[in-house]
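Any read-out appearing in this document is the output of simple, stated calculations on the displayed coordinates, not a laboratory observation. A quick note: this is a predicted structure, and the numbers were derived from the prediction, not measured. Cβ atoms are built from the backbone, for glycine too; each structure is taken alone.
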Structure 1
Amino acid sequence: MMTREIRSVRAAAQEALGSFKVHEFAPFAWLLAAELLVLGLAMNLHTAWGMATAGWLTERLAGDRPLHYPAFYAFLPTLITNLEAVLFAIAGSAVIPLAVIRVLQPHHPQTFPPESTGARVRRAYPAVFVAALVSEALIVGWQWVINHRAVVSALRGVLRGGMPAAAGIAILGLLVGYAIWTIFVYVPVAAVQPGRSFGAALADGIREGLARFFPTFLVVVGLSLPAAAVLLVLQTMGGFLVGQIRPEIIGILIGVYVIFSMLATFFVYNAVSRFYQARVEEKE
């Protein structure tokens, strides 16, 4: 059973990668544009527009200490990841269901008629929003735990310190974060199904994430590897790049990460949508 599910979700991922359509990715492109815009403004913090936007956001999050060069570039990954979390919770709760519907519509026109798209997205929004908030809260809680001094000290002892320990802690942090995302990843797909209520969408999406956890987790990690690799460099070598090389490299790496991460997110939801819908049709 597990082997069959792994093959099925892998086939869905391969189909998602092999059938990229701009029309389906377009909702995610708006989120990507917003992140890159803020990153561009942050890279020009010396300008009035940069200070009024990225500078203002930085001050709200951490005061005025990170606003000075080169300390700002050490803080920049935190700024962008916080922005990403807010965007995915607020705008993503509409964007993701819309993208899911666009992926499934050509293959299931009777289940997803074009005239129902707006109503489906509006109905799906509360469930997807709550799932995003819970998921992000769990990830923030996990990050607090793994970055706690006692936990870091214990893990460094197990991993024998140095760069391998830093990389090991960062990888563990990423893997658990992806595991949390996996639990909630089916909620948007469940939420756009015909006649699905808020409670049913949330419960069914989480149930599916738990029941198909391992094969889905493999796909989530596999599709996220390019973004994860860049994020790993930022987490383990960020201080070195800012202090010893050139701080602006951080901005370039974040730009690469944001693009890879948005593509990975799109392909993950594309793949799990196909996998979930195939299972729904099997039951019928």
Structure 2
Amino acid sequence: MAASVHVDPTGFGDMEATSRAGALNYLKRYLLVEGLEQTDQDKITEVLNAIDAAGYSAWHSYTPSTSALNNLVCASQHIRIMASEGKPTSALVTLEYSARGEADVDRLISVDGSLRQITSQKDGNGLDLSVSYTFPEGYPYNPALAGRTHTQGAEINVLFPNMVIRGVRYLQRTNPLITIARCLDCVNSKTWLGAAPGTVLCTNVQARMHDYHTSPRTWKFVFEFLYDGSEGGHQPDVVFRDPNTGLPPDDLIPGVGYYTATWYPSVDFGQESMFPSV
């Protein structure tokens, strides 16, 4: 007979909650598991299986869900077999919930924004930059330029938005290196988290052992992505430069004088099992 799970039983502890800046960010509640049949440490596994079947596994959302509590996810489960109280077939489970943004939960997304300096040959509207100068008559340094107007491409050093996306996944993997290799140094092939194809680059992946018991073992992956919303995204630009000025001429032909090269492989982040859309 399967063990039974009683939610928020009376007489075993009071429900507690805390709020920060108007949002609930912590909650403690209890489950009473009765009818355990296993012995010794096998009881712990039996308890975990029972609460999992009842819908109270790791990272579950608060149940029943309300507008005030659906921001909470279960961050920890504390199990106490009640043998010292003469109830060896019962266990008290303490569930602690945290706000989604504070708990290190599966599929957690965070975004940081800052500015970085870049060099550009285009203005904010995507138009090529150029400057002109008409040399005066009688120009003494190079008479061949006297009275002529010379136009050349230009560059500007500007601050550009730098947005970093971080995501956490708990994944069962035989070899985490394969997962890292499939994602690192790749850009998104399709729109992902609202970002156009080619604008999100996976720049860092960390994998740490989380659960040795599962098969395959469960690893905690932390993915880091860099967003670049400029034309061409992260793929590098190739531009011809005038050897005399060191700058691109103003009449370069697209696809000949300049083009976007393909360097980073494309991956559908929204479909890959290592980091599906959230």
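General remarks:
- Which of 1, 2 leads on relative contact order in percent (Cα under 8 Å, 6 or more apart), largest value: 1
- Identity of the structure behind 2, 12, 17, 15, 12, 12, 11, 8, 6, 4, 2, 0 (criterion: P(r) over Cα pairs in 5 Å bins from 0, in percent, for residues 46-141 alone, calculated), options 1, 2: 1
- Computed 1.4 for distance in nm of label points 7 Å out along Cα→Cβ at positions 38 and 238 - originating structure among 1, 2: 1
- Answer label among 1, 2 for the case where FRET efficiency 1/(1 + (r/R0)^6) of positions 70 and 190 (r between Cβ atoms, R0 = 30 Å, to 0.05), calculated from the coordinates, equals 0.55: 2
- Answer label among 1, 2 for the case where P(r) over Cα pairs in 10 Å bins from 0, in percent, calculated from the coordinates, equals 6, 27, 33, 22, 10, 2, 0: 1
- helix-only ellipticity at 222 nm (-39500 (n - 2.57) for each DSSP H run of 4 or more, over all residues; to 500) derived as -2000 - corresponding label from 1, 2: 2
- Answer label among 1, 2 for the case where distance in nm of label points 7 Å out along Cα→Cβ at positions 62 and 198, calculated from the coordinates, equals 3.6: 1
- Taking distance in nm of label points 7 Å out along Cα→Cβ at positions 230 and 262 as the criterion, the top-ranked structure out of 1, 2 is 2, with the highest value.
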